[in-house]
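Take a look at these structures.
Just so it is clear, none of the values below were taken in a lab; they were calculated from the coordinates. The structure presented is a predicted model; accordingly, all values stated were derived computationally and were not measured. Cβ atoms are built from the backbone, for glycine too; each structure is taken alone.
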Structure I
Amino acid sequence: MDTIVISCKTVENELLAVMKELNCGYTVHWLESGLHNVPMQLNVRLQSILDSCGEYDTALLAMSYCGNSLIGLYSGNHRLVIPRCDDCITLLLGSVQRRQSISATYFMTEGWLSGEHNLWWEYQHCIDKYGEKRGRRIFSVMLAHYKNLALLDTGCFDKNAAQVQMLPMAQTLGLEYTCIEGTLHYLQDLLNGNWDESRFLIVPPHTTISADMLTLKG
């Protein structure tokens, strides 16, 4: 079986750690993390990668559903294996149930901190565009449903360095800083071929992904 991995750079640290652990030599195509903010562009980029990789029969997507970005994606000659996760936070928390049990929390990892157009970049851009008073008011509305700013600690980056960045962010945004343990189990199972249908969507070749296929079970 010839296999490629398509992954968002948001989880680059975690994917590379799992690949090293499993001695996995799959070719990886990286997606810019900023594409998650524009689902249609992410869809186009994914389709372009699939269309250009005809020599592979299986594509493992080390990412999540990411809004509507997968709807309309055509698998071509590939079998696609996709974690049943609404976003990469669920992917790194390990299950839909665990994600649902943690409320009012905005999550970040080193991947999010270093990514394009992250929360802090958006805040500073808002302040620059609208001025401090109005910018703060806009962000207070945007974050009204959040109480915590959480570092999702996957063990794949310098937690202390990330905390140094996040503490002043939390204070400025009026959120409580916390640290929550993440897991690599989803990525490990993806690369190991442990594709339980409750946790992974397997799309056959020559199939177009529809909205009703993107269910969350695990």
Structure II
Amino acid sequence: MKLVEIFHSIQGEGKYVGVPQIFVRFPNCNLHCRYCDTKFDRAEEISIDEISKILAANRVHSISLTGGEPLLHVDEILELKQKFPNEKFFLETNGSLSNELEKIIDSIDIVSMDFKMPSVINQNLFETHEKFLRIANQKDCYVKIVLSNETTIEEFSMAIDTIARVDPKILLILQPVDPRNGIQPIKSEMIIEFQNRALNFLNDVRIIPQTHKMLRIP
């Protein structure tokens, strides 16, 4: 199938940081985030037997479907699930394609959803994210918000309200941005301020940076 790459590494972000995974990176994305740090615009024909080879050589926690935006490739995801029915499937998504999620939700075990702020994508996705979360919450689901110097109290509060309306037990990960494309890092005291605000409405809010970059692991 058309993929950017398949490789073995550890999950560097969120709830499952540190677990070994096979990463299946899909091309293309429907959003344009200013802090995006992934090259996904070029794809090539890669045999899914590469996953079998990695599974034979490594014990892994799950298969991460990442990108780009993997939900642009529903048919390929269903094909992978048929090929590897006994593996956990871990979906890393921007949380904007709820109709596509509905088609594959039965094949997914874990959903890691990015909540995109208007300050970094120049559009409001609050209603879109809420609809997506109501579907994703059927599974092991958590939300990640990338915090930068441009993140406003107003948009953050609206995001927390959205998550809490769906389910206050949904885990929220606050991830300080890796500065790029003119995006400035957030001050450490503001990270704590955002966490305290979120804990007024959500049960579990954690601050976790991109650990794979700290370790210089792909």
(request) Using distance in nm of label points 7 Å out along Cα→Cβ at positions 5 and 173 as the calculated read-out, with 1.9 as its value, let me know the right label among I, II. (result) II
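Assign the value 0.15, calculated as FRET efficiency 1/(1 + (r/R0)^6) of positions 77 and 93 (r between Cβ atoms, R0 = 25 Å, to 0.05), to the correct structure from I, II. Mind dumping the intermediate values first?
Numbers: I: 0.15; II: 1.00.
Working through the options, I get structure I.
Taking distance in nm of label points 7 Å out along Cα→Cβ at positions 69 and 117 for each of I, II, which is largest?
That would be structure II.
Comparing distance in nm of label points 7 Å out along Cα→Cβ at positions 13 and 205 across I, II, which is largest?
On the way: I: 3.9; II: 2.0.
Top value of distance in nm of label points 7 Å out along Cα→Cβ at positions 13 and 205 goes to structure I.
Consider the structures I, II: one of them gives -9000 for helix-only ellipticity at 222 nm (-39500 (n - 2.57) for each DSSP H run of 4 or more, over all residues; to 500) as calculated from the coordinates. Say which.
Details: I: -11500; II: -9000.
This value belongs to structure II.
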(request) Have a look at I, II and say which one yields 28, 19, 17 for semi-axes √(5λ) of the Cα gyration tensor in Å, as calculated. (result) II
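Using relative contact order in percent (Cα under 8 Å, 6 or more apart) as the calculated read-out, with 18 as its value, let me know the right label among I, II. Could you put the intermediate results ahead of the total?
Working: I: 27; II: 18.
Answer for the origin of the read-out: II.
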